[in-house]
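Some structures to go through are shown next.
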Structure I
Amino acid sequence: MTTNNGLLLIDKPKGLTSHDVVAHVRKVMNEQRVGHAGTLDPMATGLLVLAVGPSTRLLRFAQSETKRYEGVVTFGVRTDSLDADGEVLERQEVPALTAQVVNAEAATMLGNLSQIPPMVSALKIKGKRLHVLAREGVVVEREPRDITIQSFTLAPTSRPDEWTFDVTCSVGTYVRVLLSDLAERLGTIGHLSALRRLSSGPHDVQKALSFDQLDQRVAAGETVLQPPRTFTTQLEEIVVSEDEERRLRMGQRVALAAPVSDEIAALNAHGGLVAVLHRRGETWQPDVVLPLEETIERG
């Protein structure tokens, strides 16, 4: 009897937490081992990368991927959370802005930046989430984090205070902080009023399923998962023999020719992911071993 094992792309609807999505997938697929990479706030929509079954052990490979977002920034209004879900703290007049001026300023934010996480966030300090402390009126010092902005462009809408944006950034970037900082550089204030994740690494929202599509395909017995190998496409790959596969599945080290990386993906002759291996001197130690995809038993 087989069970679920692989990568699942979901187009998250507005109003749900990432945990809500995980709970829905668990119920629909009758699988408790479900995890996600890269949290989306309730107000955000778009791509959520999930791992189902034994593939949850591969989630780390999806958590460090570059992200691309599109959305809307509203200038002239600042909220406590820096997004539309927060309480309004201040209003200002919006100066006359042109696409040339706005994008010239956005261009100065490309490359490596240092960003301070917002108080209203899921980040933990001394075991307590910042948004919990913020609700208690407590403000704590946050260590800045290094981020990278690969691209950042904006375009005007029919409203002078609203602009659309498109940004590609490193993992750990708070887009609402980026937009708030941009507003200050433009001589005003602002907040994130809409956000949609378009991609995460090689994964694109156009290939993601809505809840309705997921429910219908699972009910019809159709495949909704991509194979575990999809998680490790950034690793150097090597095909192992049947004997090497057997030994790796037993947790034994093997000697392999040619690999130049310190971490590789071992595939069998059918293209299935056998294990993720780490170099140990002249041999390779299995770090994560995947069960045979066609014989995984439901736990």
Structure II
Amino acid sequence: MQIHRPLVNRLDKASRALLLPDGGPAIDFSQPAGEPAFADPDSVAWRIFKNPVSLFIGGLAAVILELAEPRVRTGVWEYTRFRADPVRRVRRTGLAAMITVYGPQSVAETMIAEVRRMHERVRGVTPAGEAYAASDPELLNWVHATAAFGFAEAYHAYVEPLSADDRDRHFREGAPAAALYGVTKSPASEAEAFALFETMRGRLEPSPIVFEFLKIMRKAPVLPLMFRPVQPLFVRAAVSLTPAWAREILGLTNDLCLYAWQEFAVKRAGAAADRIVLESSPAVQSCLRMGLPADYLYRGKRAR
């Protein structure tokens, strides 16, 4: 699929807008020259986070799992403005993920420290009377594992298959930054992540909030205008990506998942997005920071 230059320019403009931190100046991922990120350019993380389609889908799948845990759900729904301003919330979360993966370590460390200070203020009681705190290591471990699972699984399912070794390596790569966030048990493999899921299964429960979240994400103007007609398909893709046992707990029936023709369309979109080199992309800017060509991550393993 050939991507026309006017379309690339429009996508690049949209990408720049998404990377503005609360309306402030955009972060320049190309500076300071030579400063490494927590992951290196040949990491699995750098490969999969360059794809906006799988990033959106994987992030949604992670949030579905996170909202299944009542303490996480209460904190997210009561302490954020997600319902009132979902676009801002998604942009802030997306920018934080980009800084964590691609940003110079000094920038990432500063940002993570600020996130931890914010988490220290998030505490309360669930509707069932259970105390929670966003800084609780058990909850941080859960959020980290679901995010790592969602991003890798979305890329694997809708862009390009990842080997078992690559999926395991992706979990290991995330450990250094995760520790700064306060994560105490970062899975070292996909098997360890699934083991954590199993230990948390008894904590998960259905909630109307999950369905409200999905409804918001079908309609919120998060994606560039040209992609909003397919945004509901990406939400379906996220539901499909959620483990079957979790969908059963949450009451997410098969009619909320992708149909076969829809899965084909999402895969086409994911594959196309994996070939678009955007000047404003953190992936591209970070390659330049490390003295690599702008298209380094788009060449395929052999070409690199």
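Tabulated data for the structure shown
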{"item": "Among I, II, which structure scores highest (criterion: distance in nm of label points 7 Å out along Cα→Cβ at positions 146 and 282)", "result": "I"}
{"item": "Given 19.6 for mean count of other Cβ atoms within 10 Å over residues 34-41, calculated: source structure among I, II", "result": "I"}
{"item": "Winner on volume of the Cα convex hull per residue in Å³, for residues 50-177 alone once structures I, II are ranked, highest first", "result": "I"}
{"item": "Structures I, II, by FRET efficiency 1/(1 + (r/R0)^6) of positions 218 and 250 (r between Cβ atoms, R0 = 35 Å, to 0.05): label with the highest value", "result": "II"}
{"item": "Which of I, II leads on relative contact order in percent (Cα under 8 Å, 6 or more apart), largest value", "result": "II"}
{"item": "Label whose coordinates, when P(r) over Cα pairs in 20 Å bins from 0, in percent is calculated, return 34, 61, 5 (choices I, II)", "result": "II"}
{"item": "Of the structures I, II, the one that -18500 was derived from, the read-out being helix-only ellipticity at 222 nm (-39500 (n - 2.57) for each DSSP H run of 4 or more, over all residues; to 500)", "result": "II"}
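The numbers here are math on the coordinates, done by the rules we state, and not lab data. Keep in mind that this is a model prediction, so the values were computed, not measured. Cβ atoms are built from the backbone, for glycine too; each structure is taken alone.
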